Structure I
Amino acid sequence: MSKRNNNWSKQKLERYLKEGRGKGDFASYKPWLTVQDFPSTGRASRILGNKTKRVHHFFSDLETQCFYLWDWDQKVIDIKEHYPLLNLYDVVDVEDINVNAFKDKYTNEPYVLTTTFLVLVRNSDGGSACFARSVKYKLGLEKSTTMEKLELERRYWKAQGVDWAIITEDDIPKEKAKNIQWFHGVFNEYKNYDIDEKSMIRLCGEFLDYANSSDLSIRKLAKDFEMKNSLKEGTGIFIFKYLLAARVIEINMNNSIDLNLTFSEITK
C-alpha cells in the first residue's frame, strides 16, 4: 500500500480549487478538508445533515457535538464546516504573526487556513446572517501556534464583518447534544424497519394514542406496541425517536432521555 502524501503544494491547492472545495451552499457545499484527507485519529466522523442533505466531515467529538446542536436549531439555515480563508493574506495584517508556522516545512507552500464552521442563521426580522466559530478543546489553546492561527481567524472575520468566536467543551450543553445524536438519523432509517412512509405516519399516530393512555415506561410500552402490531424488534423505540426528531413530542432536551420514565413523565 502506498504511503499517503500529506505534504501541501501548489498542485494540491489547484486540485482542491478545481474540485470546488470551499464553494457552494447547502447540499452543493464542499468542505475544504474531508476525513479522507488525513490518517484517521479514531474520532473522525461523516454525518448526513438533515438541513443540508449532504454528508458533513468532522475530526473531533467536539466538532460533531456542535453540528448536532446547529442541525437541530430551527434558526439555522446552512452549516459549512472547514471553511477556507482563501484570501486571508490579502485582507489581514500579518506583520506581527509568525506566518512560517503555517507553511509546509518541505515545500514552503502556505497552508490554506480554515475556520471550523460558518453558519447561516435566520434573523427575527426575516433576514439572514452568518457567524463563524472555531472549535477547539481547551488543552489545544495552550499551544502558541494554535493561538496565532486563531488570531488570524479573528482578524479575517473582523475584516469580513462576520461575528467570530471560539467554542470549547465548556460551551457545549452535552446532554442536549447527546440527545440529538440519539435520534438524529431517523428520517433516513425507517425503511430499515420494513416500514414505508404511509405506514410510518399511521404508526406514529397509533403510538401516540397508546403512549398517552399508558402508565408503562417508554421502554416497556415500545416493546408492547411492537408485539400488538407484529412489528420488527426495535420499531417501538424507533417510532419514539422519530416523534422526537419531528418535534411532535416535546421534552426537556437538557435532561438525559430516560426510557424508564413513562410518557407523561418524560414529556412534562
Structure II
Amino acid sequence: MTDLVLRADCGRCAGLCCVAPAFAKSSDFAIDKPAGRACPNLRDDFRCGIHDRLPQRGFPGCVVFDCFGAGQQVTQVTFGGRDWRATPAIAAGMFAVLPVMRQLHELLWYVTQALELPAARRLHPRLEAARDETVDLTAGTPDELLALDLDAHRRRVNPLLQKASELARAEAGGRRADHRGANLIGRRMRGAKLRGASLRGALLIGADLRDADLRLADFTGADLRGADLRGADLRGALFLTESQLKAAVTDGL
C-alpha cells in the first residue's frame, strides 16, 4: 500500500477546488461561479487571496469543504505535477478527475477510521483489503479514474463500514437511537441522550445539540451546518469529519 495523505495540502495543489466545481450565490457563496472557471479570489500562485477572511467575505462554503487530499493527488500524481494554467490542454481532464478522486479519498478516510476501532478488530483483514484496493484505484490514469464504477465500489465497502459502526456502537450498551437519514433540521435536542446513536445521513442543520451525549454516535454523512454542539460530549464519536465540525457551532468558535 502507498501512503496517502488524507487531508488537504493546498501548497501541493493547483487550486482545483477553486476552479473545478460550480457554485451558486447563496448563504455559502457570495457569487455565482460556473464549473471550470477560476474563482476571482484565486491568485496566480494557486492560493486563495481571502483565505483568512472567507466567512466575512461571504464564502463560508469554502471553509467547510474538504477534499481529503484529493487535490494534491490529482495535481502531483495523476497529472505528474502539471497544472491547468501552464498546460490548458489538461484542464478539462483535471477538473473531471477531481470529484472521482475526492470520493476515493473520502472512502479511504472512513476505512482508515474503521481500522482504528478496537471493537471492529475482526473486520480488520477485510477493511485492510478494501483500503488497499481503494488505494490502487487512486493510482489510475485519468481515463481509468473516469471509467470507474464508484457506486459499485462503494457498495462493496459500505457494508464493512456499517458493520464496524455497529460493533463500536454496541459498546454504548442499552437501546441506541436510530436516526439514519432523519430530517432533524432545527430540532431542539439539547441534552439529548444519543450515546451510540446512528446519525448516518441525518439532516441536523441548525439543530440544538447543546450538552447532548453523543459518545460513540455515528456521524457518517450527517449535515451539521449550523448545528449547535456547544457542550456536547463527542468522545469516541464515529466518522465525524473536520469539515462537519467546521460547519457546526462548537465550543470556542
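Please treat every number below as a calculation from the coordinates, not as lab data. Predicted model, so just to flag it, every value in this text is computed and none were measured. Cβ atoms are built from the backbone, for glycine too; each structure is taken alone.
Which of the displayed structures (I, II) returns the greatest value of FRET efficiency 1/(1 + (r/R0)^6) of positions 105 and 177 (r between Cβ atoms, R0 = 35 Å, to 0.05) on calculation?
Across I, II, FRET efficiency 1/(1 + (r/R0)^6) of positions 105 and 177 (r between Cβ atoms, R0 = 35 Å, to 0.05) peaks for II.
Have a look at I, II and say which one yields 3.8 for distance in nm of label points 7 Å out along Cα→Cβ at positions 25 and 89, as calculated.
II
Of the structures labelled I, II, which one yields 0.95 when FRET efficiency 1/(1 + (r/R0)^6) of positions 113 and 217 (r between Cβ atoms, R0 = 25 Å, to 0.05) is computed from its coordinates?
Of the options listed, only II reproduces it.
A value of 19.4 was computed for Kirkwood radius over Cα pairs in Å; which of I, II is the source structure?
Label of the source structure: II.
Given a value of 5.2 for distance in nm of label points 7 Å out along Cα→Cβ at positions 81 and 233, point me to the structure among I, II it was derived from.
It must be structure II, since only it matches.
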